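Presented below are the structures under discussion, each in the form of structure tokens.
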Structure P
Amino acid sequence: MNTNAILNRIHLVKQKIRSLRSILLSAPEGMLQIRNDRNKIARYYLKIPGHSNGKYLSLKTDLKTIKQLSNKLYASKAIIEAETELKLLSNLLNHELKNSLSGIYDNINPSIKPFINPVEISIKEKIRLFQQRIPNDQHIRTGQYVIKTSRGEYVKSMAEFIIAETLLKYKVPYLYEDRFPTKDNRTLKPDFTAINIKTGQIILWEQLS
């Protein structure tokens, strides 16, 4: 499991934990007990701490409570497993960041990096390489390129200007009208090519206006 996959799973597990906690917080007091009668038919009871006998719950009149307590029972067990998985994933992520295959390239002598084709690079290195492609000087174009961004490049429309300024505001590295090769040997030229600074994922953005 690579770093991106670990981060995605951590995000997903955290969402599940929040959902399970919400179930626990909204559930009624007490726990569900299930007893079978002589005919082995399940009967449901609400057991409250401090009370010796449970309150009988009818499927006709107390169905909502039965459902809530059933989900509470499930959530109380599931959240333990989810939190355990989250701890394991966090430990795995720390290992990946410190000792991963991608970390070897990060820590190698910079003077030989240009001569190496690494089999895997870290998110940090992906962002560094992406940012190297962002021009420092102004992109002065003619024709339709009429609006200048605060970064000093010219875009075609107000919509593109707003997108560019928003990306700059939130410090999202991006390239404007950069060529992007596809796996089937085609070349795309989206309006914006950005990189997710948390996952290293490349995002292509075409403004239709």
Structure Q
Amino acid sequence: MQLLVTSSTSAGVVKVGQPAPAFTGTDTNGQVHNLSDYKGKYVVLEWHGWHCPWTMKYYNSGAMGTLQRQWEAKGVVWLTILSDRPGSGSFRTAESENTYLKQTNSAPTAAILDPDGTIGHLYNAQSTLHMIVVSPEGKILYNGAIDDHPTYDPADIPKSQNYVSEALTESMAGKPIKTATTHPYGCWIRYKDGVAGSALPLVAPSQ
């Protein structure tokens, strides 16, 4: 049975309004990305675990690809990050991740490999899906869950409050972010030095 992880605090170390930690990572096509490369653009960071039912809810339904394309068409950079360690059941090689992205018709700007967990730890990423939105000025605009429905039923997506879309929409309109921090949910990230998520796990609702 898969476990749902919710953070015991509203998204730990990385604070909304503070500068986003700088990082460098290599994607599944061998291209190097620096967060600083995208200064002047909105950036979405999405922690990804193909094995996780909450990830599959968005990916296998095609909803994630739709969401990625929607915002990339407006100039947003969408970086999917894989922080699970080699040897864990959730680990993906570059080739296998590219295959999965193609199968699910997904379209991140890049899928960045983070097998040592360096990027994940910088952002205190707790779970898949943990979402971060970075402003064009390089500050954290949003930190937390993708939406307000921590189920893995794709039928819940259309009726969910999508916090990422709301944050981007409000910021682009020059408005304050109404919901800037929430509790991330999903499956534990299996870091090289341990498993993220210190809160009591909750069993997912039966589907």
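Listing for the model above:
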| quantity | calculated |
| --- | --- |
| For FRET efficiency 1/(1 + (r/R0)^6) of positions 55 and 183 (r between Cβ atoms, R0 = 30 Å, to 0.05) computed as 0.00, the structure of P, Q it came from | P |
| Which of P, Q leads on FRET efficiency 1/(1 + (r/R0)^6) of positions 95 and 191 (r between Cβ atoms, R0 = 35 Å, to 0.05), largest value | Q |
| Read-out distance in nm of label points 7 Å out along Cα→Cβ at positions 31 and 111, computed value 6.6, structure in P, Q | P |
| Entry that produces -5500 once helix-only ellipticity at 222 nm (-39500 (n - 2.57) for each DSSP H run of 4 or more, over all residues; to 500) is calculated, selected from P, Q | Q |
| Comparison of P, Q by relative contact order in percent (Cα under 8 Å, 6 or more apart) - largest value held by | Q |
| Test item: P(r) over Cα pairs in 5 Å bins from 0, in percent calculated as 1, 6, 10, 11, 10, 9, 9, 8, 7, 6, 6, 6, 5, 4, 2, 1, 0, 0, pick one of P, Q | P |
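Only the coordinates and a few stated rules stand behind these numbers; no lab work does. This one's a predicted model, so the numbers in the text were calculated from it and none came from an experiment. Cβ atoms are built from the backbone, for glycine too; each structure is taken alone.
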